[in-house]
Structures are given as C-alpha cells and as structure tokens.
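Nothing in this text is a laboratory measurement; each read-out follows from the coordinates by a stated rule. This one's a predicted model, so the numbers in the text were calculated from it and none came from an experiment. Cβ atoms are built from the backbone, for glycine too; each structure is taken alone.
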Structure I
Amino acid sequence: MRASLWSRLFPYLLLMPAMAILLAMVVYPLLFSLTTSFTDYNLIMLDGVWVGFKNYLTAFGDPAFRDSALFTFIFAFTSTGTQLVLGFVTALCLARVVYARGPLTILLMFPMMVTPVVVGILWLLMFQPDYSVVNGLLAKLGITGPIWLQHPLTARLAVIVADVWQWTPFFTIILLAGILNLPKEVMEAGEIDGATPLQSLARLAIPMLMPLILITTLIRLIDSFKTFDSIFVMTNGGPSASTEVVSLYIYRKGLPYMEMGYASALSYLFVIVLTVIAALLIRQLSRKA
C-alpha cells in the first residue's frame, strides 16, 4: 500500500521544483500585473489606489494608444504577409534544388540567428542617408534616396523591411519541409491528368499545405505583434511616434513615465486582442484540418 502511494506521489514530487519556478516567474507576475491594472500604481510612490476599470476606459480614449495599435496591426499583417509570400516562393525554389540544398538552407537561416537588437543596428546603418548601402544602390540607378528614418512613411517601410529580412527564413524552412513531404502519388496523379505545374501548385500543393501555412502564420503573426527590439533601436518609435508599436508604447508608459497601473491595463488589452486573433486563426485551421 505504501509503495503504491509512493509510486503515485513520486512523479508529482519531481514536478514540484519546475512548478515552483513556474509560479514564481510566470503566474505571480501575471496576477500582480492584473491587480496593478486596476490601480494607479506608479514607481515613484510605490503604492496605488484602487481605481477599478478607469485605466481600461482611459486606454480607449487615448489617441496615442490608438495610433500605436493601428501601426502595430499594419506592421504585423504587412510584414507577416510579405514573409509568407517570399518564404513560400523561396521554399519552392529550394525544393527544386538537388545539390547544395542543405548549405543554402543554412545560409538562409542566418538572419534568424541574429538577435533583433543586432538586426536593428544593421538596418539602421543600411538606411543612413549619407553612407548607407540602400541609398548607394539607388544612386547607381540615378535615384536620389530619401532620408529613410526621418519621414513617417519611409520609416515605417524601413522597420517592416528589417522584420521581413529577419523572419522570411522562418517561413522558408517550415514550408520547405512541408513541400518536400507532399505525397508524390498525389502530385504525379495530377501530372497524369494533365495539370500544369501552376495548377498542381494551386489545386493540390497549397490546399495540402494550408494547415501548415496557417499555423506558421499564426506563430509569426503573434510574434510580430510583440516586436520591440529592432524598432526601438532603429527609430525609437519616431519620427513623431509614426513607428511606435503597442509594446513600445507600453514600455514608455511603464518605465520612463512610471505609470505601471496604466501600462499593465494596456498590456492586458493587448493580450485580449492577441487571444482573439489567435482564436480566429485556430478556428480557421480546424476547418481546414
């Protein structure tokens, strides 16, 4: 009886250290920030008065938060969509490569290996007005390059380009694995029936790859919504807050302005939006499965 009880308890005892770390590092901060979001807690007074839903209501009327949320959506969907298209095309090209596919794939993974801060510094140098590579190439074509990071439109384009450069290989690698594992019998049957390569791609390959495409897009889309480092380094949200994403706006409210209660409320609103987007994509994935 004792041995049986011990054998049942032993696995839970092994899990206790990991659960303790999880509670200390994840659950407690989440509960603390949730409680903080209903107060006017700040880092100067180190205390807070309960204000209920005031912070959440303030967020809905905050034009700076709305602007940052709008750009976050533009940034996330534009960069993720571009990465999907470029990654899929690159994966199709690599699938046709017989020799040196492995080295080429490793080479394409290089941007993913670089930290976002380094990516930000790299593209900050690439978009410098006087000695940048981008404007140098444009000059060779007889085009005068703009001052990329000092105009709202070009600054937004610049941070999107940096994100696309870093994360397109993510789609390439996953979709390449999916393409290489497509059932050959189905593809060959399509060829026998007279389907052109484009028809085989549109009517056979893409439908079979759709669950993989959706789950990969979901992962990247959520990650794009959380982008902070590269934009912070490249533009710091400027010019005139034109490239300020929600994560950067929350950071400003929480640390430089020390409004931790309001920053916590913004964070939970952001989490709710991401949860809704993820639920919609997962629902779509379930239909395709």
Structure II
Amino acid sequence: MKTWLITGASSGLGRLMCESLLACGDRVVASVRRETALEDMRTQYGDNLQLMVLDISETATIKPAIEAAFAQAGTIDVVVSNAAYGLFGAAEELSDTQIERQIATNLTGSIQLIRAVIPFLRQQGGGRIVQVSSEGGQIAYPDFSLYHATKWGIEGFVEAVRQEVAAFGIDFLLVEPGPTATRFGAGLDIADALPVYNDTAAGKMRAALMNGEFEIKGNAQKCVTAMIAAADADNPPLRLPLGSTAYNNIETALNMRLEALRAMKTVAYSADNLEK
C-alpha cells in the first residue's frame, strides 16, 4: 500500500486519480480548496482519505500545509502536483490580474509545492514527484501564451531539479496530456476580446474555441490509468505524453525545432572562440 499526495483533487484528473487509488487500497492525501469537497469519497473510504485544504496560488500557505500532511500521514511515497487551470486570450488582451493569477497557480504554486516536499522525501530516503504538465509544455498555440509560459516553465524547472535531487532517491515524472474529456474547458479563464485580433491567428483560434470546433480525443480514465502505471513503475520515463493528439503535436513540434536547429549549425559554430 502506497500513500499519495494529490493537489487539484476535487475535479478532473485529480479526482479520478483519487478514486482509482483508493479503490485499489492505497491511501491518499487530497489537496482541495473547500473542506466540503470529496465528501462522497470520505464516506466510502474513511481514514484512507485525508483532506488537505489548500489554495496552491496562496504560496505562503503551501509549506505549513505540507508539513502538516507529512506529520499526519508519515511517509508519502508519491506527490502529484496537479492543480492548474487554463487562461485564454491574446497576450495583449490579458489583464495584469489574470497574468499574475495564472503564474501564481500553474508555475509558482507548483514550484513551491515541489520545494516544500523535497526535504521530507529526502529525509525518508526518497520518493517520486509527478508534475502534471500538458502537451502545451512542448508546443504553443495562439491565445494560450501565458498558459504555455507556465507549462514550459515548470518543465524546465523539473528537468533541472531532478538532477539536483537524484542522489537522494527522488525522481520525477512529467505528464503531458492532450485535450481530454474533463471540465478543464469549463474552468477556462477567457479574456475580453480586442476586435483588432479578429482576422489574426488569435482571432481564428478564439472563433474555433467558441464554435466548439476542436476534437477532444483524450479519455480521462485512460489517462489516469496510464499516469498511475507510470508513477508505479521502477524506472518511469521523464515525460509521459497522453493521447494521440499530444503525441502527434509534440512529435511535429520537436521535428520542426530539430530541423531549424540543424539549419543554424554553421552559424552556431561560427560563434566559438577558436583561439588556443
């Protein structure tokens, strides 16, 4: 039996993950923003479900919450940093408040959560951190500039930190789902439109979103099953793309970047100091 700590546990992939783990007999510390969340699961699973009331965007509250969670649960084997939401709109359309909240939740909150759990995982001899990112951590769409900034940012952070803490038995898994049938779209924060963008890539993306033109292929339960299997594996991959949309989009983006990089090889080498 393992003990998991999961943020963003009240809905979407986080809730499904809690349900799946509890059904298998594992213990879960579920981070939620409201004390009344997950009442149905609390009734069904009793002491195997421990609630941690936390708004990840209020970063000053993260460390005390984590300290309390480890004090009550003892060893926590896997930490799943899942709390996030989407912000939609061209960069110019976004308000300062929207930008600050997006960064506080998706990037700073995740960074501070990881920083808060590392000492406990180190002291207990190791553990695993699962950071739920997105295909948007390796690709970019118009109207999602701030969302992409947070996802590219957290992926860079994880890649660096995993090297710092590997000697302590702490490893990482980055999960990169594509469009999935959850309530992510319902929680999307949409900026007010500026008409000047109507005929641009941003305007066309907004029209497509509003008209429901995007095909959502991802199955949430299948995503969760794959996440749990990877998190339980002896040697998990660093990155786990989920869904054919994510795989195909990431592959296309990586191939384009590699082609562009190779085209600049001569220029890149020309900037070396060749003096001996």
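Have a look at I, II and say which one yields 3.8 for distance in nm of label points 7 Å out along Cα→Cβ at positions 80 and 96, as calculated.
It was calculated from structure II.
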Re mean count of other Cβ atoms within 10 Å over residues 112-119: value 19.6 computed from one entry in I, II; matching entry is structure II
If you rank structures I, II by relative contact order in percent (Cα under 8 Å, 6 or more apart), the highest one is I
Taking FRET efficiency 1/(1 + (r/R0)^6) of positions 72 and 88 (r between Cβ atoms, R0 = 25 Å, to 0.05) for each of I, II, the highest value is that of structure I
With Cα extents along the principal axes in Å, for residues 128-223 alone computed for every candidate in I, II, 53, 30, 18 is reproduced by structure II
The value -23000 for helix-only ellipticity at 222 nm (-39500 (n - 2.57) for each DSSP H run of 4 or more, over all residues; to 500), derived from one of I, II, belongs to structure I
Value 12.8, calculated as mean count of other Cβ atoms within 10 Å over residues 160-167 from one of I, II, is from structure II
Output 1.07 (Cα Rg over 2.2 N^0.38 Å, calculated) maps, among I, II, to structure II
